[in-house]
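There are structures below to look over.
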Structure P
Amino acid sequence: MKILLIEPFFTGSHRRWATELQKFSAHEVTLLTLPGRHWKWRMYGGAVSLAAEFEKLQHTPELILATDMLDLATFLALTRRKTAGIPTAIYFHENQITYPWSPTDADVEKNRNNQYGFVNYTSALAADAVLFNSQYHRDSLLGALPDFLRQFPDRRNMNTVKLMEEKTTVLPLGLDLKRYEEVGNVPGFIQKVTLNHPVSEHESARLRKNKYPVLLWNHRWEYDKNPEDFFTALLRLEAEGINFQLIVTGENYKSAPPIFAAAKEKLKDKILHFGYVRSFADYARLLHTADILPVTSRQDFFGGSVVEAMYCNCFPLLPDRLAYPEHLPPALHSKHLYKGREDFYAKLKGVITDFAKGERESDFRRFVAHYDWSVCAEKYDEILQRIATEHQSKTAT
């Protein structure tokens with residue numbers, strides 16, 4: 001089947017997902033993209049630019065798969081001569097209805113932030129199928145939609161919530177996780193060993209032995225990732241004389257929260273790495289080196305960076321909310337999930353103490369291995385084929 005994947009914000013995780021789906025899918029996937037910058041303008045003007053590019057294409061796709069950054073309704077209106085009979089699906093990496101906007105954003109102050117959520121809403125209505133990267137994402141958006149619509153003066157079309165719900169499917173983010181194994185096995189890489197049980201073949205060389213536990217931050221340097229709680233806890237550990245080391249990676253921007261610079265100075269004696277890593281091999285080695293992943297994010301619709309670290313067998317300490325519980329079996333929730341700042345600090349301190357005693361688990365990979373494309377590509381192909389087939393059946397009757 002010929003699939004046209006439309007991505008107006010072609011960078012970062014959006015770019016990786018699109019190019020990896022193109023690589024691992026059994027279908028023929030063609031990409032139609034715009035550079036990943038000026039995200040607000042992409043949500044408004046991207047449909048116009050991409051509609052013009054679509055008209056130049058020489059082939060007709062059997063399915064159009066767009067992401068949440070596209071104003072799909074406008075795109076289809078501008079290309080109706082060619083797209084009238086083509087089934088469409090929209091994949092929600094995130095959405096602008098439940099995403100926590102920064103209080104310093106000018107659009108929040110001027111009450112313009114609803115416009116971007118409305119683009120997501122009408123795009124979902126226009127699509128034949130609506131795909132979410134996690135169950136949490138699906139439930140949170142559908143749950144927030146009624147209140148979102150009630151703020152408008154009349155003709156709120158509340159019935160559309162049910163219509164949208166009926167065409168939703170949860171399709172977790174696909175990730176090329178196996179490439180982390182290749183980096184972990186390169187000659188010269190520091191082998192990981194367990195302290196309290198033999199290394200299994202499955203664990204291979206993924207278990208590390210560090211003098212002090214290495215804590216990891218591998219997220220964007222932005223407010224929604226809540227670096228304040230993360231570094232506040234680490235500074236508290238430092239003040240109590242708790243030994244640890246630190247790796248900080250992730251994309252950083254000119255407007256990065258000031259606590260990063262402050263923490264870099266205050267924790268300088270514990271830092272193994274601090275800053276963005278351009279090389280995948282270097283990034284992967286840092287993940288393999290780290291021991292514990294304390295996460296404090298206020299928002300994650302899936303948590304790709306968390307899954308990557310878990311695949312490298314970092315001990316996850318995650319908020320008991322958002323999409324994180326989906327990455328662990330329920331039996332382990334009490335050990336790896338926390339509620340509130342004090343619980344976070346207590347559990348983090350406990351994990352570090354257990355590390356010093358040699359009491360630690362090591363095989364977290366098995367909980368997230370199903371997100372690898374070797375497993376989930378077939379599911380993607382089946383669901384996308386089903387969307388196209390069901391559309392054909394409806395139009396034929």
Structure Q
Amino acid sequence: MERIQREDYMSILKNFKDKQIIKVITGIRRCGKSTLLELFQDYLRHSGVEENQIVYINFENADYEDLLDRKKLYEYLKSKLVNNKKTYIFLDEIQNVFEFEKTVDSLFINKNVDLYITGSNAYLLSSELATLLTGRYIEIKMLPLSFKEYLSAFEDKTDITRKYRNYLQYSSFPQAIELYKINPNNIDLFLDGIYNTILFKDVMRRRGITDKLVLERVTKFIYDNIGNRSSIKKISDNIEGLSKNNSYNTVASYVDALIDSYMVYKVNRYDIKGKDLLKTQEKYYVIDIGLRYHILGKNTDRDMGHILENIVYLELLRRGYNVYIGKLDEMEIDFIAQGYNDTVYYQVALTTRDTNTLQRELFPLRKINDNYPKIILTMDDDPIADFEGIKKINVIDWLLE
């Protein structure tokens with residue numbers, strides 16, 4: 001299978017090549033981290049780097065089981081260093097190595113080592129590692145395929161609306177495209193494997209959770225309520241099988257674990273007038289709509305508005321924004337996207353062809369007293385419209401920018 005070029009992530013790795021800084025790639029299982037490392041290794045070879053200068057270990061591979069001991073790992077890597085040349089070391093799924101951060105720290109000291117590590121759990125950048133390596137790493141947050149990347153896997157670029165529907169239904173995980181081209185019916189088995197591996201290895205085992213049934217109920221509730229205001233209390237009130245004495249703490253722990261595994265994203269609300277983050281009524285979005293269909297069943301199209309919000313949210317993350325829900329008095333802005341030196345406000349709606357709907361979406365944007373861009377994204381297949389500086393853009397065109 002021809003590998004999909006992940007150009008945005010590759011450009012970051014190229015920019016930081018040979019810099020004295022650890023490249024940490026995080027993201028959910030099967031989002032393409034290992035393939036990205038392979039693509040970058042190919043780039044190194046084409047740039048004149050010799051084979052013995054490249055060391056790659058995937059700690060999910062049983063062949064490297066002996067190296068799960070950090071001291072043995074360090075000795076092994078030390079024996080692979082090339083004298084008077086840069087050695088490029090790639091450590092894939094390194095969270096499987098106990099106290100791996102001490103090995104990473106020791107390798108970092110060597111000026112002839114260029115170090116790349118990946119992990120499928122936010123534990124990788126827990127406070128202990130972050131403290132140890134403060135100022136010495138960059139985090140590259142990897143997601144499954146954007147719609148633009150998904151489309152690049154097909155020679156036929158026609159019927160984009162149908163391909164967008166397939167992108168939702170058949171998943172944005174890279175391997176799902178290969179399975180789709182063979183037989184779309186195989187995708188459910190693939191997604192089931194991802195789902196169970198994450199729940200067992202990254203959530204239950206990592207957090208010491210024993211009640212799989214309740215964990216699955218929490219997961220399903222969040223996946224069924226994307227884009228709705230929520231809270232830990234609201235989730236715990238809707239989960240059967242919980243002891244009332246500790247239901248809040250249990251659910252809070254489960255939700256944190258799902259967030260750490262990158263299955264779920266929590267989005268806080270931001271008071272635009274008070275310029276302050278709010279601690280209540282957050283919203284949750286999920287890593288992949290195809291996985292949502294798998295968990296909830298195929299007949300979950302009733303909430304296409306929130307599904308569209310979910311797609312927009314993930315795309316804003318890909319573009320490097322910090323994303324919040326906007327509060328303006330009693331009104332809500334779907335997303336505030338804050339970049340390094342810019343902010344953009346977004347409203348998301350399936351359609352605004354009805355005049356009342358259009359005015360409802362425009363009203364809160366018009367009340368914001370600053371000059372940052374304000375955009376309405378819809379599925380309406382219309383030319384870009386401008387309403388006194390507020391642009392209305394087709395969401396598929398926006399995704400393909």
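The greatest value of distance in nm of label points 7 Å out along Cα→Cβ at positions 42 and 218 among structures P, Q is that of Q. Computing distance in nm of label points 7 Å out along Cα→Cβ at positions 178 and 282 gives 3.5 for which of P, Q? Structure Q accounts for this read-out.
Quick one: helix-only ellipticity at 222 nm (-39500 (n - 2.57) for each DSSP H run of 4 or more, over all residues; to 500) came out at -11500 when computed from one of P, Q, so which one is it?
Q
Work out the source of 13 here, i.e. which of P, Q gives that when relative contact order in percent (Cα under 8 Å, 6 or more apart) is computed.
Working through the options, I get structure Q.
We did not get these values from a lab; they are worked out from the coordinates using the rules stated. Since we're looking at a predicted model, the values are computed, not measured. Cβ atoms are built from the backbone, for glycine too; each structure is taken alone.
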